[in-house]
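See the structures that follow.
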Structure 1
Amino acid sequence: MKGQSSLELLVTVGIVVAFTLPVIFLMFSFTSVGYEDTAIAQAEAASRTLSDTMNSVYSQGPGAERRILMNVPASTERIYVDDREVVVQIETSRGTFEAVHTTMAETSGVQDLSGKTGLFIIDVRNENGKVRLVDPYSS
């Protein structure tokens, strides 16, 4: 009798695990898709915010400055400004995604903010008609 009840319990647990594991994997896949959609929206918003701030500082003329709080996803690979474009590059399961917004501001060459993720502060300065991004906490 002990052997039979042990076998029945083992079979019952096996059936429960067999039906539960696919449901758990399906749940995790939906969660990661939602996370990626959020990361893409966050990258788009960060790119737009930086572009709008650069336009504002540029239009105010030399000497203008604005400090902004940026919020980019943890999957951010690179943030850069080049040729009047602000690009926030993130890694997704489908490959690299680039959130790009144009700006009217003149810049002096490529400005790279790589290595920044999450919340951080950046200064946007108009120095003699050219907009520059400055990390206020770098030495």
Structure 2
Amino acid sequence: MVTVKMLKPYYVKTEEKYVRIILAYQYFSVMINKKVYQFIPVESNEIRINRRTKMVENTDAVFAFQNGKDIINVPMSKLISIPDFLQQLHSIAETYYHTEAGLSKTDQEKAMHLLIHELERDNIKRLIDMALDARDEAMFHSLTELL
């Protein structure tokens, strides 16, 4: 049985679509059959997570771990089946995920401007309805020009 003893990134690199967690010696270790195995960057050395879906993308990666002269290869598909591994992985990457609150300042301003414009149009339509109810033809014509 494989359990995660320690998982710390060597560094985290963010891209538009992915969070890349780069691993190095002494930053990642697992327990296999009551023995501690240290990560060695022989085959794969990164975990790539989609910033929107929060899913591990490189499930075909294979990580090598060493205890003395004994080397064991563990595929990513086996690691992501360990709840503790996923929990630690997401705690590392969560600050880099895309969220609705993570909109840029200009996107927020655009959304606010669009909302205000829609509210103003709805208000003009209500005023047109009031002008029609009051049979105020001059007010009706001046308000319809605003649309």
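A few comments on the model shown:
- With mean count of other Cβ atoms within 10 Å over residues 86-93 computed over the structures 1, 2, the top value is the one for 1, the highest of the group.
- If mean count of other Cβ atoms within 10 Å over residues 46-53 is computed and equals 20.2, the structure in 1, 2: 1
- Cα extents along the principal axes in Å derived as 90, 28, 19 - corresponding label from 1, 2: 1
- Computed -11500 for helix-only ellipticity at 222 nm (-39500 (n - 2.57) for each DSSP H run of 4 or more, over all residues; to 500) - originating structure among 1, 2: 2
- Structure with the greatest value (metric FRET efficiency 1/(1 + (r/R0)^6) of positions 14 and 94 (r between Cβ atoms, R0 = 30 Å, to 0.05), set 1, 2): 2
- Source structure (of 1, 2) for relative contact order in percent (Cα under 8 Å, 6 or more apart), computed value 16: 2
Every read-out reported here was derived from the displayed coordinates using simple, explicitly stated rules and does not represent laboratory data. Worth saying up front: this structure is predicted, and the values here are computed from it rather than measured. Cβ atoms are built from the backbone, for glycine too; each structure is taken alone.
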